[in-house]
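Coordinate-derived values only; no laboratory data. These numbers were taken from a predicted model, which means no experiment stands behind them. Cβ atoms are built from the backbone, for glycine too; each structure is taken alone.
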Structure 1
Amino acid sequence: MAIKTHILNSAGHFDKYLDRIKSEIDNAFILFNEHLTIDNIDVIVENNPPSVIPEVGSGGYSSSENTIYLYLDVNSDKLEHALSEGIRKTILHEGHHCLRWQSPGYGETLFEALVTEGLADHFQLEVTGGEAEPWATNLTTEELVTTEKMAKKEFHQDYNHAAWFYGSDDLGIKKWTGYSLGFKIIKRYKELTKETAADLVNTPASKIFERLYSK
């Protein structure tokens, strides 16, 4: 398995954590490969507080089918959580993105992005169990109904990713709306088809749309 970890540590931020970070990443990929096959990945680990989700102490981004960025904050009060759980969950989430990058891609429309993020959150939950991440359940049932109606008007258009996924007061979009809505959409689809997020890794968003919204 060609998984290469690159810990950016010229300033020594990770001196106390190097072995633990590397071990957590290796174990995360072993776990990943019990459900889906992933290979040829570079994981770049960076002490990058602005890119860390404060609630969990870690963050991540997959820029392509072969690259995962893992963000940590060595001064976060959630660092221990990140080292014990966050790294594993981030690798599972972003690794699912990497496989999806291969086919059909992350997506260019709002609905495609909702599907991609929803699938990654469901995959992580299927593998690790426990509770869904806070961003996947940040909307009430009523808010989900309201925002889904609003989102449907933009499903197949170019969209403001930052607004839909990180929130926008100007547009009346609550923080993490895209993640919560995507999680709901995939949950509904899984209930209908009895498929898992691993099964659906290469499923085009158009197929999910047709099943859920076409009449």
Structure 2
Amino acid sequence: MIIGLPIGLVNSNIYLVYDEEQHEGIIIDTGGNHQPVTEEIVRRRLKIRYILNTHGHFDHIAANAPLKAAYAIPLGIHPADRELLLAGGGAALFGLAHIPSPPPELKLTHGLTLQVGQWELQVIHTPGHTPGSVCFYLPAEQALLTGDTLFAGSVGRTDLPGGNARQLTTSLRRLLELPPETLIYPGHGPQSTLARELRENPWLQRLR
């Protein structure tokens, strides 16, 4: 089961991914307000195994600290975004106060597979929006959590520090190797499918 909570800063999505039989789950991106997340965890009787960040921007890491304190579990991010995470996720660029996060213990390198209940979650390194951006693929669910790499109808911006349009293009080509029926759960906005994005997303149409 994948539950999206559009409650983060700048309308970012927080996701709970969990195995309904074993009640094991993970939190992907932590946005801002952690209270609705903890309420969902209690309501669904989940044992949380990891907190994972798709990248280090402030609107995806803002509640790392309270959620990690609540569950005492590993926090993961790609090594290339570690410094961005610890520097507050670029909040100062938008006139916001420094947003602290605990240091990550888990390196989300390309090809890493994590077990959550009966599910396998695969890490796909997709630099471009940030150097350490990653997507998470769940083969059993044919689902892809894309962070700010790919949105419904758009792609991640590359004009912020660390952004690279050429790298983003390579990353999008990598995602296009997945089955067209793959469900897309982006870091902002509504869900989609890879097939729909191939038809309607102007950035992916150019890649074809």
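When mean count of other Cβ atoms within 10 Å over residues 155-162 is calculated for each of the structures 1, 2, which structure yields the highest value? Before the final figure, lay out the partial values.
On the way: 1: 13.2; 2: 16.2.
Top value of mean count of other Cβ atoms within 10 Å over residues 155-162 goes to structure 2.
For mean projected area of the Cα convex hull in nm², which of the structures 1, 2 scores highest? Please report the intermediate quantities before stating the final value.
Details: 1: 12.0; 2: 10.2.
Top value of mean projected area of the Cα convex hull in nm², among 1, 2, belongs to structure 1.
Who wins on mean projected area of the Cα convex hull in nm², for residues 43-106 alone among 1, 2, i.e. which is largest?
On the way: 1: 3.9; 2: 4.6.
Top value of mean projected area of the Cα convex hull in nm², for residues 43-106 alone, among 1, 2, belongs to structure 2.
For mean count of other Cβ atoms within 10 Å over residues 147-154, the calculated result is 22.8, so let me know which of 1, 2 that is.
Numbers: 1: 14.4; 2: 22.8.
The structure behind it is 2.
Suppose helix-only ellipticity at 222 nm (-39500 (n - 2.57) for each DSSP H run of 4 or more, over all residues; to 500) works out to -6000; of 1, 2, which structure was it derived from? Present the calculation step by step, with values, prior to reporting the outcome.
Numbers: 1: -14000; 2: -6000.
Label of the source structure: 2.
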